[in-house]
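What follows is a set of structures to go through.
No value in this document is a laboratory result; all are computed from the given coordinates. It should be emphasised that the depicted structure is a prediction, and the values quoted were computed from it without experimental measurement. Cβ atoms are built from the backbone, for glycine too; each structure is taken alone.
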Structure I
Amino acid sequence: MTLRQSSLFALLFFLIALPSTGWSQGRPNGTRLKSSPGLAVTDLGSWKAVQKGAEFRKMALQREDPHQLIDLKLARFDTRLIAPRILRSAQYNVKSVNVKTLAEKSGAIAAINANYFDENSKPLGFLKAASSEVTPQISPAALYTGILAVKDHLPFIVHRDRFTPEQADEALQAGPLLLMKGDSLTVSLGAGRQRRRALVGIDREQRLIIAVTDSLFGGLSWVELQELFGAAQWRLQTRDLLNLDGGGSAQLYLRAGQFEEYVAGATEVPVVIGFFPKTN
């Protein structure tokens with residue numbers, strides 16, 4: 001998402017939030033984060049199966065100062081049954097699109113926005129989709145430290161310094177890489193900044209997790225996300241976690257049977273991660 005789009009998105013959500021004076025103020029009731037005592041998890045939520053191999057969960061959080069109510073909406077996939085694919089809006093002859101539209105066009109049961117892009121909707125960082133290198137260079141930028149890759153329909157997350165294009169059938173570069181093999185990585189720039197987030201991770205059972213923060217304004221910091229996804233008490237226990245493009249780009253769609261969840265973004269995106277049932 002570009003700087004101009006980010007500013008417009010922040011203004012939009014600020015204006016929406018102005019009338020919300022009826023929210024309860026004061027100290028949040030819940031379990032506070034060690035890394036951020038002003039933030040509490042007020043509802044841990046639980047995983048609910050929406051179809052075979054796919055689950056949904058919503059966690060509720062409250063920030064004390066400034067007062068914010070934040071939902072963290074997550075989907076989890078059994079990679080034996082559900083496979084990720086990198087989808088480009090160009091495949092459907094459009095410059096950019098929202099994740100719901102691209103999921104419907106492609107037949108994906110779920111989709112989340114992917115990597116960063118410039119003002120012309122050109123993806124930034126390495127991108128390989130459908131065995132074609134769209135952006136062949138691995139970016140050395142400080143932010144783009146992680147790679148989500150797919151090989152033989154199985155996903156993995158790796159640091160860019162340990163990745164070569166030949167390792168993957170499809171891959172995209174984003175960042176920062178927040179967790180690797182269960183350990184929190186040092187984020188040198190903007191670690192405490194709070195904003196809307198989109199994430200992809202792999203847990204200790206090799207299930208793929210995607211998540212988006214859903215709030216009128218504000219959001220979560222990378223340090224807070226490292227604790228939420230890494231510490232056992234929050235029951236996510238994610239081994240590897242990669243930050244995707246956030247702000248107005250952050251969006252998630254899931255539809256399975258009668259269940260539907262859509263967290264809309266304020267910006268259309270050129271690249272999406274889609275999730276598809278495997279066929280025998």
Structure II
Amino acid sequence: MPFAIAVRPGEAPDLAAIDTRSDGDLSKAAGAAALAPLTRELGDLQELLYAAGTHSLLLILQGMDTSGKDGTIRGVLTDVNPIGCRVVGFKVPAAIELAHDFLWRVHREVPERGAMVVFNRSHYEDVLVTRVNGLVDEPVWRARYAHINAFERLLVDGGTIVVKAFLHISAEEQEERLRAREADPAKAWKLSAGDWVERRRWDDYRAAYRDALAACSVLDAPWWVVPADRKWFRNLAVAELLVEVLRPHRSAWEEELERRGAHERAAIVALRDDVHQP
């Protein structure tokens with residue numbers, strides 16, 4: 001997978017060394033041309049996932065403010081059938097959610113077999129925002145790495161394909177996007193004073209992301225870093241990642257559907273013969 005960058009289990013990625021403006025040696029036009037067949041194939045794979053019902057897919061999107069989580073969803077899932085896909089956004093926990101363990105509100109949103117679910121932010125907020133803002137003590141957030149790994153292991157063992165993408169933007173690009181929102185009346189609603197406050201903790205957030213990616217990138221649920229300063233390349237990288245992860249399951253899903261179809265055809269023939277029996 002040449003565009004998204006794999007985080008090797010146990011290794012802390014050097015986020016400062018990863019070029020957030022990477023373009024994969026493609027022009028924007030070439031990137032758009034490459035994206036189209038990938039989104040179509042993703043649609044086909046999602047249909048097989050839905051029909052076979054043997055697996056589910058969980059796509060986790062994390063990133064700094066303005067990294068493009070919403071834009072990725074719009075740009076990558078264009079050919080995905082909404083009947084088998086839903087998006088869940090995790091905001092500040094409600095009182096009832098805070099009264100439970102931090103994974104309670106997350107576990108009830110994971111995909112059932114056959115479904116695709118996208119998390120726009122996720123349980124990783126509980127080792128990022130809570131850490132940077134001092135909402136819980138260090139022993140609490142540090143223990144959550146193991147809880148997250150055990151939770152995702154449970155999902156994988158149950159047939160969920162877990163894909164985790166960190167949309168990696170630069171501080172300079174974030175400032176440009178914030179100022180562009182401020183200048184655009186149609187997008188100003190997305191702004192809050194807190195966006196600028198959080199920018200002051202940029203280095204703290206980068207350290208928190210580095211540690212979370214290192215602690216929670218495991219063999220069956222690795223983290224992928226997606227250079228995200230260029231929106232078109234971000235979409236291309238995520239689309240490619242999803243297709244490459246799902247493609248190996250295609251033949252098994254097709255075989256399951258063929259087996260099921262053969263069984264139904266046999267049942268129909270038997271029923272027809274029974275109806276015509278004198």
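Here are a few things to note about the model shown:
- Source structure of the calculated read-out (distance in nm of label points 7 Å out along Cα→Cβ at positions 50 and 106, 2.7) within I, II: II.
- Origin of the derived value 21.2, 84 (Rg and Dmax of the Cα atoms in Å; candidates I, II): II
- Comparison of I, II - label where relative contact order in percent (Cα under 8 Å, 6 or more apart) is highest: II
- Label whose coordinates, when semi-axes √(5λ) of the Cα gyration tensor in Å, for residues 74-113 alone is calculated, return 21, 10, 8 (choices I, II): I
- Label whose coordinates, when helix-only ellipticity at 222 nm (-39500 (n - 2.57) for each DSSP H run of 4 or more, over all residues; to 500) is calculated, return -16000 (choices I, II): II
- Ranked by mean count of other Cβ atoms within 10 Å over residues 90-97, structures I, II are led by I, which has the greatest value.
- Label whose coordinates, when Rg and Dmax of the Cα atoms in Å, for residues 58-137 alone is calculated, return 13.9, 43 (choices I, II): II
- Which entry (I, II) yields the derived value 10, 34, 36, 19, 2 for P(r) over Cα pairs in 10 Å bins from 0, in percent, for residues 66-193 alone: II
- Taking distance in nm of label points 7 Å out along Cα→Cβ at positions 162 and 258 as the criterion, the highest value among I, II goes to I.
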